Structure 1
Amino acid sequence: MTQCCINPSILSADFVNLEAELHRIASADAVHVDVMDNHFVPNLTIGLPVVKRIQEVSPVPLDAHLMISDADRWAPDFASAGLASVTFHAEASIAPVKLARELRARGAKAGMALRPATPVEPYLDMLPELDMLLVMTVEPGFGGQAFLDITLPKIRRARAAIDGSGIGVALQVDGGITEETIIRAAEAGANVFVAGSAVYGADDPAAAIGRLRDAGSRTLRTASAE
């Protein structure tokens, strides 16, 4: 069975008390750190210096999602900072194969993200270069958006391609993940789930993580048994 991983997004956390917020999700598989530059997406969050500091105090590994322009230039610096995983957008990279190899060479897992309307097919030959493929299930830029069901066929096609390749690439989804939508995403083949408001909007984030993990794991077990 493919393992179900829950990576809460700190985009929904209290940035004034970020260290405490990180420890509230210590049971997570990783913390999803959204880096936005107000160019690639219409929002501005944090940069590399803050990400480095987050890494120093985080009880779980960092999974950085770079929603930034000119990813070829900036993404390798995040890998050099010692992050566990760095994900760049295909739409923001001129040389994605070269960039993925550079991230791995600097010690990070290489992830590549696709916006909802970006087809997966042109990038399937890149699977051997990746550790993770991220299918955005909302338009990137802001938290709290509703899950886009139109992305489910793309998730299914990505899962079929990954399984057919025999390469252990994780399939991540990000946007609108709740205890209900995680079931649909897992049925389609995703196994790594980014959840922001569903975790930090709960009274007990650790319990919310547990419920999401249970729902995703049950669905993945059922899918693998079919």
Structure 2
Amino acid sequence: MQKKANKLPNGSLLESMQDKINYHFKKSDVLKQSLTHSSYANEHRNHSLKDNERLEFLGDAILDLIISEYLFSKHPEMPEGDLSKIRASIVCEASLAKIARFIELGKYILLGKGEEMTGGRERASILADAFEALTGAIFLDGGFEEAKLFLGRTLISQVEQVTSIEDLYTDYKTLLQENIQKESNKLIIYEVVGEEGPDHDKNFYVEVYHDTICLGKGIGKSKKEAEQDSAKKALNNLKN
């Protein structure tokens, strides 16, 4: 007999998650594993819980394949090098974490006490890993076509809403560095100028400088996100 997701911890929440992603699991244990962070599994070893790292590995490969197929069909004239760069930008940590936040995946993840206390539900790396694991779980539970439909409703749907390839989670720091190096050999410096909010929901403020000149100011949930945002603002300022 098929197990129902409501037999799992936080069952009502897991039901609502499945409603949100428009996919209901036949194998509840696979769903549970996809949402079990290693910190939680380590704290509950007597329950023989499996963490989501193996599913993350599987989901990563499935993501690469489905996004590759999507880009191959979407951009028939694009060379391999550009396709690879765009794929990397779509399946990068920031991109996957953004989609995970969109489907509110963070509130369903099983975390250890330490990760819970330090804001793990909003940490980009944990969210991105959980999204990969969920993709892998859907593949195991429903097959390749269901995984493809899931990514079409979530990740690919968001990709199709952007107006340019540059908006696909571009590495703006690299773009800024390449732009500046055309004219100058002086270093670009990123400086954290402020932090705001509690540890689990903090904003970082970063300014990017070149030769003592502030090129842009950014904000993000992590220092890396804030640096990327400041580099994006700097590029816009340089264009103008």
Structure 3
Amino acid sequence: MEGWEDEAIVLAVRAHGEGHALASVLSREHGHWRGHVRGGQGKAGRGVWQPGNRLAMRWSARLADQLGHFTGELEDAAAARALDDAGALALLSSACAVAEGALHEHEAHPLAYGGLAALMDRIGEGDALAPDYVRWEVALLAELGYGLDLSVCAVTGQPDDLAFVSPRTGRAVSRGAAGPWLDRLLPLPPFLLGNAAIAPGDVAAGLRLTAHFLGRDVFGLRNLPLPPARLRLADRFS
């Protein structure tokens, strides 16, 4: 028998047979896995196996390359905290869908897991959590090898007045150096540079920025579109 025990966040659950389910999870130590859940869509299991919930989980299979089975006990019901808040539900749905689609299976992703767990812990804050959601996508890109360089201007080499990002290189560009490339550059919201103040439109700009690189470098390389939940989140702030 093969198996492991770990803390994990449910990313997606799909019905599979009468009362059962197929689940996708992100675990702290073992990364992204899929498995069968007996009773996962039954009366007792449905409230436990919800995207965003954190479980004490066990995966087991006869052989390592089989789909295997999950069992889990609820540790934190993030889904319940988001249920009556449209903003919280949009953030939760997008985060889980992006993680499921972006992260390779059976590989540890400690930064992605830690950031996702922190978001789920605070999901009750709703729309106010959106800037941290954007920061999580920036960190996710970095963990996957597509990090943005927001330290200095790609043209001048100086750290001052950074206001744009090159859609080709992912490097920051200062306002003064944008010049003839201005209409091709992506706006860089100040909160991604450590500025705590959030101005109107900043979250939308941040979501457009990360969507470009997720779409091109992560989902695009697998010939996949951005998840519908991610598109709905962008529409909410646009």
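What follows is calculated from the coordinates using simple rules that are stated; it is not laboratory data. Keep in mind it's a predicted model, so treat the numbers as computed, not measured.
Data table
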{"item": "Volume of the Cα convex hull per residue in Å³ from the coordinates reads 142; which among 1, 2, 3", "result": "2"}
{"item": "Label whose coordinates, when semi-axes √(5λ) of the Cα gyration tensor in Å, for residues 54-133 alone is calculated, return 21, 13, 12 (choices 1, 2, 3)", "result": "1"}
